[in-house]
Structure 1
């Protein structure tokens, strides 16, 4: 998957990719900072990993966080208020 995550990557669908660990998920924002669309539906991601991921994403337009119970308010604030005001 690392091969496909570059500066040119704009869409990423990780729906129900339960095998992905936080140690990888938190690096996605650095590997593909130009993501415009991301689906994390049903992903077991912690708030810490989500926060690290979205800290580097500033162009998001579409986000699917359905059934991501580990994401907290602080991660959402970073994604919405600090980085992606047009989301």
Structure 2
């Protein structure tokens, strides 16, 4: 077995272990779907729930734009805990 093959096997085992840890904590690692839900709204703030932690900022901004909420502060929640706040851009 070559050194490269040994490294590849070790990386594969590490990835498997990381996926098991993520599954234990409820983090979906292989989900192409980035489910987001707008579950509460006030005049200036929206509350968004997502089921994956690896949601890109661009995905969240696209979701807010599609919902017509791009001008509001967005509180992002994962598994009931707030993980981010996104502020609308300030235009001059």
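In this comparison of 1, 2, the computed figure -11500 for helix-only ellipticity at 222 nm (-39500 (n - 2.57) for each DSSP H run of 4 or more, over all residues; to 500) is attributed to 2.
Comparing FRET efficiency 1/(1 + (r/R0)^6) of positions 10 and 26 (r between Cβ atoms, R0 = 30 Å, to 0.05) across 1, 2, which structure shows the greatest value? Can you show the working numbers first?
Working: 1: 0.90; 2: 0.65.
For this comparison of FRET efficiency 1/(1 + (r/R0)^6) of positions 10 and 26 (r between Cβ atoms, R0 = 30 Å, to 0.05), the top structure is 1.
One of 1, 2 was used to compute relative contact order in percent (Cα under 8 Å, 6 or more apart), and the result was 29. Which label is that? Going label by label, the one that fits is 1.
Name the one structure among 1, 2 that Kirkwood radius over Cα pairs in Å of 12.5 was derived from. Only structure 1 yields this read-out.
Here distance in nm of label points 7 Å out along Cα→Cβ at positions 42 and 74 was calculated and came to 1.9; which of the structures 1, 2 was it taken from?
Checking each candidate, the match is 2.
Starting from the value 0.95: which structure in 1, 2 was FRET efficiency 1/(1 + (r/R0)^6) of positions 18 and 66 (r between Cβ atoms, R0 = 25 Å, to 0.05) calculated from?
Details: 1: 0.95; 2: 0.20.
Structure of origin is 1.
Rule-based calculations on the coordinates, nothing more; no lab input. Nothing here was measured: the structure is a model prediction, and the numbers come from that model. Cβ atoms are built from the backbone, for glycine too; each structure is taken alone.
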